[in-house]
Structure P
Amino acid sequence: MSWDYDEYTKPCPCGKGLIKVVNGSNDWGQTSHNETILCPECKEKDELEKADKEERRRVANQKIDMVLDYFKENYMDRLLDKFVNTKSKKTIWKTAYEIGLETYSESSFYKHTKSKTIVIEDYINKNINWRNLKKIATNLQVKDSKFEVLYKDVASHIKEFEDEEKRLAYLRAKGRI
């Protein structure tokens, strides 16, 4: 399996410099695409934009940690109550799946917990995350204005990153990247 590369330059958006583009493909239909900004002005602008984006991501992650900590601090007991009568791995999975805590299928759940004894509190802590938090809160019927404010704040900060992930997933599925 060998890679073939096509390399060319194109003008950068400012019109003063160039961008080096390298496209690659192999016998298996895999592709690669890389752009390198050669224009000093645009390169500096790009680096500043990347640093700004990293800072926004860092702030969003801090806010996610805050809302998760708040949720765990105030609603962990409610969540643990849902698991009071779970004695087997099957009932743990079923309860977790219904709540929205578990996304794996039952067979995948067994693979991931094969030779482990499940400590419910550790299991819950490990599985609560931003992606399932709203579903869990809805299932527990959380009516807390502070939680709602924290959640909406995080949602506004993380939206650009989630939209970008969806856009990239779409492009990958279509074979465009």
Structure Q
Amino acid sequence: MYDLVDQKKIVYIAIAVILLISALVAPVAVFYPIKATFITPDALAIGTSPASLLTGGIGLALLAGALIVLATVEQKLKKYGTALALAVLGVLGLSFSLTDYYYITSEQFVYNAPLAITSDKYDWTDFEKIEERIIKENGVTKVDSIVFYLNNGTVIDMSGGSILTMSGSIINNVQRSGGSHERIREE
């Protein structure tokens, strides 16, 4: 018959395996819908950076690591100290993943950068210029990144993701508010 300690270890390992598998899928399948649900209904388009998927996956993997440590390490101080450190780092990774987003409304662009907790809101009149960086890849010309230049000197460089699909709306809003748009071909 199994004693209570062995059953606890089995449960820790089982949950750790579930978390490790979830680390591969959850950032896309769970975290993005959570963001989309809790962001204002005024958002016309919502996006997240690729770093968000990475920090979410790492956060879940660190939580799984904490459970594995609880199941396998025998020395109490080492066991609980290491598990606590891994759990704190895991929760931090999850929070960075959940707070990494950007969206547009008819009045502004809201950007919560990767590895930041708070978001910045920019009215369309705050934009001085938008640059689209164009590359040619496998004979196809495509937008590689978009760079925002703000009136206060801030520069935001965003590549990949849904920012490229929102670029038309962003460019139209910025130009309507007096900003400029430029396409730069990179070799």
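Nothing in this text is a laboratory measurement; each read-out follows from the coordinates by a stated rule. Since this is a predicted model, take the numbers as computed values, not measurements. Cβ atoms are built from the backbone, for glycine too; each structure is taken alone.
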Query - Value 15.2, calculated as mean count of other Cβ atoms within 10 Å over residues 111-118, assigned to which of P, Q - result: Q
Query raised in the report: mean count of other Cβ atoms within 10 Å over residues 63-70 was computed and gave 15.9; which structure, P, Q, did it come from?
Result: P
Query - Answer label among P, Q for the case where helix-only ellipticity at 222 nm (-39500 (n - 2.57) for each DSSP H run of 4 or more, over all residues; to 500), calculated from the coordinates, equals -16500 - result: Q
Report summary line: The value 0.00 for FRET efficiency 1/(1 + (r/R0)^6) of positions 15 and 79 (r between Cβ atoms, R0 = 25 Å, to 0.05), derived from one of P, Q, belongs to structure P
Query raised in the report: Taking distance in nm of label points 7 Å out along Cα→Cβ at positions 7 and 23 from the coordinates of each of P, Q, which one would give 2.9?
Result: Q
**Report entry** Top of P, Q by mean count of other Cβ atoms within 10 Å over residues 87-94, largest first
**Finding:** Q
Query raised in the report: mean count of other Cβ atoms within 10 Å over residues 71-78 computed as 11.1: which structure among P, Q?
Result: Q
